[in-house]
Structure P
Amino acid sequence: MDFALNEEQRLFCEAVEGTIDRISPVDRAQQLDNAKTFDHQLHAALGELGIMGLGIPEDEGGAGGSAVEQVLALEILGRKATSLAVFTVVQYMATKLLRHYGSAAQKAERLAPLCRGEIKPAFALTEAAGGTDVLASITTKGERVGDGWRLNGTKMWISGAALADVITVIARTGEHRSRGMTMFAVPRGTKGLGVRELDTFAIFGLDTCEVVFDEVSLPAEAVLGEVDQGFMQVLSTLNSERLNAAAVATGIGNGALRAATEYARERQAFGRPIGQFQALQHRLVNAGVDLEAAWLLTLRAADDDAAGRPFDVSSSMAKLATAKAGLAAADVGMEVMGGAGVDVALPMQRYYRDIRLYIFAPLTNDMITNYLGENWLDLPRSF
């Protein structure tokens, strides 16, 4: 693989960065984050640019492109607009599920508008009793009622649910542990659907919610894909979710590293810039090298996906490496900037908070490591 960007990819990255810098430069991005407000203006602009439709063919209403373009866009968003980057990971999952499993009518109604950024998605899987052991924790239930369905249950830690025009929810519809769950598309305003925003310490620009389904009645057409096959359908998207999360984690780490390096060039102590001190230089360099190595793993996994090769192991490696490297870079950045690092007018504290999402999302680092032990090193299953 040639890791250098070709001319088209370089121009693509310039367009993404230019749009973000024009609509939401760092000061505006930080103001919105402090106000815990979603960046609707930037979301709309990125929709017009085609970013929300990446990975979906143009003849199906998308913008074309592959996993490579998705990770390039997400790394930039991670550097500059962290909450919108997290939203876009969910966006790409939603469009992929709809494209592969939606009926003709569902795709006609929602796929192109999602790709244009005209409507917003959320994905409701996890519940309060568990996230990693999701099969055992799901109690949200879907029951057949005449020609339709009735949903009851509660989902927890759902990103973007308060903003979403449609929430894709996984509910238990059969007795089998994995082949007894179904995906349903629940539109905003459906009777019995309740959304309560939770108070979290990170990802301020995107709501995290409890979602309640209280006697929610749905028509048969609300089923996304096959009845009782919902979890198996979701599994087909998890490698992409890990890969896209890796790109965002890299971007957050790079944002922290760049902010810290710029500060180290300008901040004076003992008559010289603090970036001249060897110990500080070493910490910045080591953080940067780890980020570069993790990013190469991410590009490799994206290339595997784009080429149609298996990428379960490479995406897992990328997610693990970028989560660790991003976390280390944010920690170094906070050390370098000291008091300025905790200034809420500056982005370092945002990078420091937001990177912590990727220690456990979309899968904990420990579980990713378990997966690699079994599927890469061929060791006995450890859980």
Structure Q
Amino acid sequence: MRKDIHQILDELQTVFGAGAGCEGPLSVSGAGIRLTGVDLRPKLLPEQVAFLLDALSMFGIVTIPGQDLETFSLAHFERFANHWGAPVPHPNNFMRGGKPAQSDGASDGEIEWIPFEKRRVSSVNRAFPGQLACLAHESPTVLVVSNIKEDTSGPVTVGQGGSWHTDIEYEPLPIYVSMFLVHKSPVARGSNGSWVEGPDDPDTLKPYLEGSEDELIRRRKRLPLNGETAFADTAAALAALPESEQAELGRVQIRRRLNEGDEGWLAPLVRTNPRSGIKSLHSPIWASRPRVRPPVELDGMTMDESRVFLDRLESHVLKPEFRYDHLHAPGDVTLWDNYMTLHNSPPIKSNIDSLDDARLLYRLSCKGEPVQTLPRKDLADWLDAHISGGYTTPDEILDVS
């Protein structure tokens, strides 16, 4: 159950001080809360962590603005992430079996971390010399999300945006929490009042597969136009259904697979948050990564039946009353619970030559149980099974001042 905002404020000021404030809910569905006056540089006290864990468990999205990018480092960010789960190295940042980790290399191949200067995103530092550079880091857990390229010789184009998904739901232990630290968000606005006018070809099915109903495609592609991240509240969407249907969905098991031909494993469609007791739909999408990961299958249904069933649910979740488009601002840390939300990336300008069009964020994702005190005490066997390379955050990051 989501608490009243006044109760949240009282609890917030008890643990973070009288200067802290809160705003919310941020969406018409009741999701999202903004916590102001919270400095994430110091090591957090257990009671502060407990408050933040409770807030996310109720609202699904928590944004903490105002971090000073002159002094708040990616080491501070990764230390903070450790409270939510074990930080997960992103496949863009390592080789597996001698090949890029997202290619067809052996899934049990030897892990080799790629230093920052050899990653494709290092071009960010060369695009606007003396004006903008990534925050210093080597950690393989930091995904740099940017539309900045060193070569801007081509024409400015606008992408289609991404597909609705949750992060890494296709592994036996899914991502629990993901988070952004915002460095730069686009401020340019065109004649229509938005940063972009939308995709160059709005009628294309990309990135989706053929066969979905027109209304579902329309809802999927109604994305924000100012560089926001689009969210859908799967807890509110579930709660809006008749109780009998909620009970039915609570018994549904989905077979997820990493690759075509895999036997896969069964996972529940409905999850219950252990802190708040709120139930939500976990990634009720037939093909969340079209042409990248295979579609999912419901236990006891054919693939065609599974698609009809899940397309109907996805269309329900993407109704306007469950949608929230989160506008980013520099210094924001924004977290979301992947069991309680879907999210999507917006149409984005490429080949930019102005900082007014720049979008630069850092993403971390976490697996496993949250903890109120650090360091984490994840077992080596668990890390080897669920975290690429058995990665753990080094002491110099946990002890950053």
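Every number in this text was worked out from the coordinates using simple rules, so none of it is lab data. Everything quoted here is computed from the prediction, not taken from an experiment. Cβ atoms are built from the backbone, for glycine too; each structure is taken alone.
Between structures P, Q, where is distance in nm of label points 7 Å out along Cα→Cβ at positions 76 and 332 highest? Intermediate results must be reported in sequence, preceding the final value.
Values: P: 2.5; Q: 1.8.
Max of distance in nm of label points 7 Å out along Cα→Cβ at positions 76 and 332: P.
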Checklist entry - Who wins on FRET efficiency 1/(1 + (r/R0)^6) of positions 188 and 364 (r between Cβ atoms, R0 = 30 Å, to 0.05) among P, Q, i.e. which is largest? => result Q
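From P, Q, which structure was helix-only ellipticity at 222 nm (-39500 (n - 2.57) for each DSSP H run of 4 or more, over all residues; to 500) = -17000 calculated on?
So the calculation was done on P.
Taking 0.55 as the value of FRET efficiency 1/(1 + (r/R0)^6) of positions 52 and 324 (r between Cβ atoms, R0 = 30 Å, to 0.05) derived from one of the structures shown (P, Q), identify that structure.
Details: P: 0.55; Q: 0.95.
Going through each structure in turn, the value belongs to P.
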Item to check | Read-out Rg and Dmax of the Cα atoms in Å, for residues 164-211 alone, computed value 13.8, 38, structure in P, Q | outcome: P
Checklist outcome for this item: Across P, Q, distance in nm of label points 7 Å out along Cα→Cβ at positions 196 and 276 reaches its greatest value in structure P
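Thinking of P, Q, which structure, once distance in nm of label points 7 Å out along Cα→Cβ at positions 140 and 316 is computed, gives back 4.1?
Numbers: P: 2.6; Q: 4.1.
Structure Q accounts for this read-out.
Matching task: 36, 22, 21 is the computed value of semi-axes √(5λ) of the Cα gyration tensor in Å. Pick the structure from P, Q. Each step should come with its number before you reach the end.
Details: P: 36, 22, 21; Q: 29, 27, 24.
It traces back to P.
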Next on the checklist: Comparing relative contact order in percent (Cα under 8 Å, 6 or more apart) across P, Q, which structure shows the greatest value?
Outcome noted: Q
